[in-house]
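The next part holds the structures, each set out as structure tokens.
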Structure P
Amino acid sequence: MAGMARDAITVRMDAEKRAALDALARVTDRDRSYLINEAVDAYLTVHHWQIAHVEAGLRQADAGEFASEEEVNAAYARWR
């Protein structure tokens, strides 16, 4: 994040979450902003991954690329 412009924002959270965040900041020797940025980064990574995979699935469905009944049954059999 070095060199990136940084904007201040206000986030409202309940007192218990703030206390837990502050306790984690103390034991990890990080500040609250660092931990919040790490949490937002993790959230965005997961959701970008999910969106990309949903969009890929929709493109496959639109192209008529579906798993056969045998492929679906084989996949379920591996989970049993």
Structure Q
Amino acid sequence: MPVYHYEPKEENTGCEFCRDGFDYTQSIKDDRLTQCPECGCEIIKTPVAAAIGRSQSCFDDRAKAAGFSKLKKIGTGEYEKQY
């Protein structure tokens, strides 16, 4: 499910949860939030940069800690174990 970023509609309003903005996971089919789930302050959805091309290092670290291995393709049908 996508993660959306919400901020108070008016600056310097809202509670500790929403004052600086917050991320909220919801289905594309769900209606956008109009009020903070904590204090009821009026909020708006703000654009965020797409995650395309971002580093997967955090994911790699979690996979390694869970005991998974990562393979890197070095040739046709040839792979090298990275961890």
Inset, instruction - Determine which structure produced the value 56, 24, 20 for Cα extents along the principal axes in Å, calculated from the coordinates; the candidates are P, Q. - result: Q
Legend entry - Read-out FRET efficiency 1/(1 + (r/R0)^6) of positions 3 and 19 (r between Cβ atoms, R0 = 35 Å, to 0.05), computed value 0.60, structure in P, Q: P
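Of the structures labelled P, Q, which one yields -3000 when helix-only ellipticity at 222 nm (-39500 (n - 2.57) for each DSSP H run of 4 or more, over all residues; to 500) is computed from its coordinates?
Values: P: -24000; Q: -3000.
Considering all the candidates, the number was obtained from Q.
Readers should treat all values here as calculations from the given coordinates under stated rules, not as data from a laboratory. Keep in mind that what you see is a predicted model, and the values were worked out from it rather than measured. Cβ atoms are built from the backbone, for glycine too; each structure is taken alone.
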